Structure P
Amino acid sequence: MENQHWTLNRKKTQLTTRLVNSLFKLEQSVDPRGGELDRDKILNEARRKTGLDDLGNSKCLEVLDRLIDNARELEITPLGKWFINFMIRKFAMNRLHIEDYIANHPEVEDISIQSPIFIIGFPRTGTTLLQNVLSVGPGGYRALYLWELITPYPLHENRKKDRRMRMNKMVLPFSLFKMGLPEITTFHDARVDTKEECWVLKAHTFVIMHIDIVTGLRKWNDWLLSMDRSWVYEEYKRLLQLQAYITPTERFVLKCPTHLLNLKPILKFFPDACIVWTHRSPVNSIASTSSVASFVKGFFYDNVNRKEVGKMVEERSYSVIEEAMKLRKDIHDDRFYDMNFETLIKDIPGAVRDIRKHFRLPHSKEHDKAVREFLDKPRTDKPGKHRYSPEQFGLDPNEIVERFSDYIERLDIKV
């Protein structure tokens, strides 16, 4: 009999998701084509609403076409289809505004992005915590907030008004997302004004790797993996330059698990990047990620096979590790700082000091104070609230340890 205390077993999420899906089904019965995934219709609507025409790099259109073709083949929930449609429209409109803004402010592309910190660990390995503590205190360390990732161009010349306007644009869609996944804060303290993963910034190219684990877009993801993704990071750099132009920045603190697969383009466009790789027992990170993925997949599908999710997360994790370790052989070890999860949790301020010392980055007592103040703030995703087990997802801890043994031994990971 399954443990009823597992987070995934709580019924509140399932009931809420069904209610929201019922509302979307009702809306679609009134307007059957309202949420249709049609590339020309979506892009023409974006052009009409913005009054702009230039989408920039045409490579994004093939990515979009393949995404839509794959999505049409799948039985995704009305809520899931709405979310995909909304994100495509949002990113298309953003692209139009971004190209227009940079065309009118060409000096954006002259801004230097110096020594950005890239946190590249697996999900659930302390990356969110590390991003937050590395981006507090004096000296211009900066992580990007959800509101500026989702709308990465200014809406007003006054910085305070601009922040408020960009945050307000997020309230409705983010509220709907949290209605569909009401216990999302069990996994992650997500709000409009929290610092988040920069996959959202890269998604303005319509490239979102590994999202097939929750959406089922397997054909699309396999094609993304085979694609030369250098142009994605070229555009990503432009967007960072735009953020630094809007709000002057000395050093970005960025994080995203899929950076693991993109070390070469990262170092091509950011040759002085500081790469922090977080490590945790693969058993814990795979099981925790499987729990999160199963929860989010319920946003896109009525029925979720947990064992299929667990198998996919394990397979994907192994392929990522293999690829990242191969890429790392061609990069000098001084470019990396390896941070074990247990070491981080044991002494968080010390971890921040050690990372900055390794990369010769500024650090002071004021930084220590800022880290302590951040850690003293109350959180809604305190450890212990997210409950899961490997067996819940058909995972065998001993088999995982054996399979990942080279990685575990090389990085001295506690299992």
Structure Q
Amino acid sequence: MQNFSKATGISVVVANMVGTGVFTSLGFQLLGIHSPFVLMMLWLVGGLTALCGALTYAELGANLPRSGGEYNFLSSLYHPCTGFISGWISATVGFAAPVALAAMTFGAYLSAVFPELSRTLAAVSLVTILTLAHCLSRKASSSVQQIFTALKLILIILFCAVILIWGTSPQSLNFAPQVGDEKLLFSGAFAVALIYVNYAYTGWNAATYVTGEMNNPQRSLPIILFIGTATVMALYLMLNFTFLSAAPISSLEGKLEIGVIVADAALGNNAGKVMGAVLAVLLISTVSAMTIAGPRVLQVIGEDFKVFAKFAQCNKQGIPATAVVFQGGLAVFFILSATFESVLIFSSFVLGINTLFAVLGVFVLRYKRLNRPGAYKTFAYPLAPLIYLSVTVWTLAYVLISRPQEGLLGLGIIALGAVTYILSDRANKTRNQ
């Protein structure tokens, strides 16, 4: 049976991260922050935070090498209930919601190129096609992922090069620190803007969901997480420098379609349609990567809880096809029933809590002495996990303050997961009697 290679693992990380966030969030950040230096610091702080999380996850994955990501980590380190809640979050929100957001954005950009095409139909069709493709075999799955991720990287670099070399620059910006910037860096506006940045970086942990299907995960996982996350941080800094240099800030404030506006401003009106087509292609890779990673969480839940045993069933190729189809169906439900911004804030909050407890788990891992001989240990421990934990707690607090409806809904999903665990655990015990 063919396992996933390092190249596929890096592709999964990069493709999960580079999606809707970086092409839609700058407009929201500009509503509260106009300093180019502070805006670039947002993406640097977000990237370094994600890198600290990735370095910590590398130790967790190397010492607890089973697919499932946070579900596996929290079950092993805390209690099966915490693991189940984490898996519940990943299964219901963690992947299906971002898949829906990416597919909805795909439909929006594609409809800008082909106005007669229904956005909703395009989004649903993309999810359906990729769901079927990833049910076929790991070889087909890996090939689709590597091709579209490579295409994504090439197109982003090409976009930045075209804008900076041939585009017209409508403004001259100073990216050096200015008087008052130090106050902005520790302000509520910075924390709220960081919520959108953290969403854009969500996905750095994606490779841990397929750890059990990798070649030598103890050695390959740290390399995959580090290279994937560092690559995306560099891309994000380059993209936002390009956005701010190429279009007037006033035209970007509060807007979602940042890429199209920048292309129009720098290259002319027809460039917007070209950019719409480019972004549509980029988002295929994002939806594809999440369709690979997410169902593996459902699979391991099905292996541990008989109530969900069907999700653990694999086809002849060893793929959890039932779980893949279930996630695809849930994503289609979100596409047909949810709004973009509310799903983004809500899913960011819930996923933030999920990763918070996982990163905290590295201290539990060492306290319980669960480290395997020769396995990777977190670089700059304990500083790296402490940086991640501090920034995450700060942003989660501001979500509850500034967007209490989404925050409370997220806490409700977590509580529902706890109730579901209690009921499924009782069902397991009853069947075993």
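Since every read-out is calculated from the coordinates, none of them should be taken as a lab result. Note that the structure is a prediction, hence the values are computed from the model and not measured.
Things to note:
- For semi-axes √(5λ) of the Cα gyration tensor in Å computed as 34, 25, 20, the structure of P, Q it came from: Q
- helix-only ellipticity at 222 nm (-39500 (n - 2.57) for each DSSP H run of 4 or more, over all residues; to 500) derived as -25000 - corresponding label from P, Q: Q
- In this comparison of P, Q, the computed figure 34 for relative contact order in percent (Cα under 8 Å, 6 or more apart) is attributed to Q.
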